[in-house]
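Take a look at these structures.
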Structure P
Amino acid sequence: MVVGWDAVSCLGTDFSDQWRRAVAGQSGIGHLTRFLPTETFPVRIAGQIDDIDFPEYAFLKPRNLALWPSPVFKYALLTAHRALKHSGIDITPDLAHRVAVTYSSAVGGQDALIHGDRRMVAHGKLPPPYVNPNSCINMVGGKISILTGASGPITAPVTACATGLSSLIVGSMFLDAGKADIAICGAVDFVLVEPIVAGFATMNAAYVSRPDKMEEKPASASRPFSRDRRGFVISEGAGAIVIATREFARTYGLKQDIEIAGWSMTADAHHFVSPRLDTVGRCMAESIRDAGISPVDIDAVNAHATSTRTGDRVEYDALKTVFGNRMPPVTANKSLMGHAMGASSAIESIFTIEGMNRSILPPTINYSPDAEMELDVVFDGPRNMEQEFVLKNAFGFGGCNACVVFRKMV
């Protein structure tokens, strides 16, 4: 059962504000200021997160984070802390050994490593002692374990842009195997670092400015499934989801509104970035079958939908293969908040859960129909509808596919 959640994204650092803006169709994309781009730097826009107010969170005092300069740590800790608070769970010493941590990151604290390298090159100084720990991806979950006292199973699933959803699936596996009663799942990524951003641009994956044309407004750049899509807008964010067994939730009087009804993970075994139709489609179909339902029972799809030419087309073709002419409504949150790498599927799962509880599908903004993709995209404002089963898709570099079916308990 999903018992607690929290997120930060370019829509805001308070989840209620993020939800309000999403339903209103307000974009969080703006001009890139995390670093100062040169005149020839190809990426000019991004989804950036405002800094948090430390006094509100005593455990995040600057002194405590002095050796952890990468923002992945403070935002992972923040979302995990608030998700646990939302759940109502108090991790006491007698409970700690039954709490798993699968919170991870696709990129981790590479910014700290790059800073250390530049310091060596520019000044001939050895890197500070915290550089290597900052760049260890599993350290994100380790810090959450230290913060919360959770001493059950701990691991760091890394499946590129599917990391958040993979974390949720692995956490669910621990619960189903009887190895834990609670799992703190999620992902964090802050990749607005010069060489990483530039690397996405040279891969022709990220949205880049066209010097020969009038500059578009940042808010209109991310446009999943649209005929004029031009790549993803690089973003940053974090999302934490706390899950518990049905028995634990019942015993402790926790909310039991949403459950993970089914899931699947597949490998494309095909190409390092280009998705493969049959394995993507099989991932969707297997997750639906694992939930014990048929495609016709799916009420909505929260798509991966990065706004790339190939990625969106393969996802559409896979949806068409699975659902045929009975395509459910589709929403694409990246139109609002860009692509936060591994954190995206965690944040989008949280938006899915919130939407199911509120019977609302947030809109997909900037949508202009592509004649080659016949989809019921929710684009003309939010759509009010009951959702018992929702399919969430996530696909990552390396051919890592993950799909989850969420069920609202009725």
Structure Q
Amino acid sequence: MKKLKPESLMMSHGYKPELSVGSIKCPIFQTSTFEFESAEEGKRFFEMAYGHRKPAPNEEMGLIYSRINNPDLEILENRLCLWDEAEDAAVFESGMSAISTVMLEFLSPGDLLLMSSPVYGGTDHFSKHILDRFGIELMEFSAIDDVEAIRARLDASGKAHKLGLIHIETPANPTNAMIDLRAIADLAKSYSTDERKVITAVDNTYMGPLWQHPLKHGADLVLYSATKYIGGHSDLIAGAVLGSKELMTRVKTLRTFLGNMTSPYTGWLLMRSLETLKVRMDQQAVNAEKIAEFLHAHPLVETVYFPGIQRRHDKDLDALMKRQCNTNGAMISFDVVGGEKEAFTFLNALKLIKLAVSLGSTESLAQHPATMTHVDVSEEDRRLMNITGKLVRLSVGVENVDDLIWDVEQALSKIKSPAEAVEEAI
């Protein structure tokens, strides 16, 4: 049989209608527990669930309790694996629960976490203000640092032997800074030993499951805020982690005992959203290209942080994007002329685009990173990352692109140019 594309398999993969009275769509299995056919069956299921024995050939793990497994979540996880070509996946009640579970599983007291900067504000807070309670140290590096510079810092610190996990977010939130996935994966391998493997985890939320595939570039785990493109409708909160069977067994085991898996209903909603993921993301990418071009040419915009614009003048970035990504994405950040006042003027004037945090949804969203998503990042760090008062972040949706450009244009027109400001002052 022909090997079908993921967007085709999203409609039916992993689901057997005959087990659900012929329902063409997977029902919501809104139940906390499942009945065993016999005590012996219950014993077998629990032995496998808790790792007391490996399944026999062709033996499948049975349903026990929705904190451990549920049909909606299992089918969803099977479908998520198709995009990244992962061996296994786990879904969580939020992106932060996915990130925190991975960090808690693969880091122990005394370990060192190496993390790219900038990252999502919640990740920044967790790594700096929660993990330190457990004696886990943090070392950061910038997307502009080359691997040899990172290696030199690690070696000079005297803590390289403590390295347990490298967590990167690329493109970075909110600057769209790109990091070479293969180079970081190779760095992790160079510090791994027979007794200790350094894990590379990549937050791939900005590119979603379609536009970048970290596992294919050597990463061990890929993480998502599934709220974003995967959910894509601003009506749910969820997260996901994908990787090898070996590593995902550890992630799922800790998930069981933290109890932070997503609900059956959210799993069902995510399955619904996966059916339109490609058509949504394709349109968002097309729209983003046109909006970025408009912003790049506008006199009241200083700088546009969008790979499609930046790679024209950066051969290394262009080569990296060709090697690592399928598109330029649909996230745009830009500096308006002026500062926070002018950025707020723009944001408050938007009519079609919604002033709200989050990203990757069908509707376009705009926000002010320095005072919203990244407000908890220190002022010094924000300055180093170019997260300033004049920076605006735009998540491009699926609306008519001419309408979106009209909205951006009319909102920018409310900002006074430097000449106008001087004239008004006189």
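Each reported figure results from applying straightforward, stated rules to the coordinates on display, with no laboratory input. Predicted model, so just to flag it, every value in this text is computed and none were measured. Cβ atoms are built from the backbone, for glycine too; each structure is taken alone.
Given a value of 39, 27, 18 for semi-axes √(5λ) of the Cα gyration tensor in Å, calculated from one of P, Q, which structure does it belong to? Don't skip to the end; give the middle numbers.
Details: P: 29, 29, 19; Q: 39, 27, 18.
The correct label is Q.
Of the structures P, Q, report the one carrying the highest value of distance in nm of label points 7 Å out along Cα→Cβ at positions 221 and 253. Before the final figure, lay out the partial values.
Values: P: 4.9; Q: 1.4.
Largest calculated value belongs to P.
Looking at structures P, Q, which one was distance in nm of label points 7 Å out along Cα→Cβ at positions 117 and 365 calculated from, given that it came out as 2.6? If you can, show how the numbers build up before the last one.
Details: P: 3.5; Q: 2.6.
Only structure Q yields this read-out.
A further question on this structure: Using relative contact order in percent (Cα under 8 Å, 6 or more apart) for the comparison, can you identify which of P, Q gives the largest number? Show your work: numbers first, answer last.
Details: P: 23; Q: 16.
Answer by largest value of relative contact order in percent (Cα under 8 Å, 6 or more apart): P.
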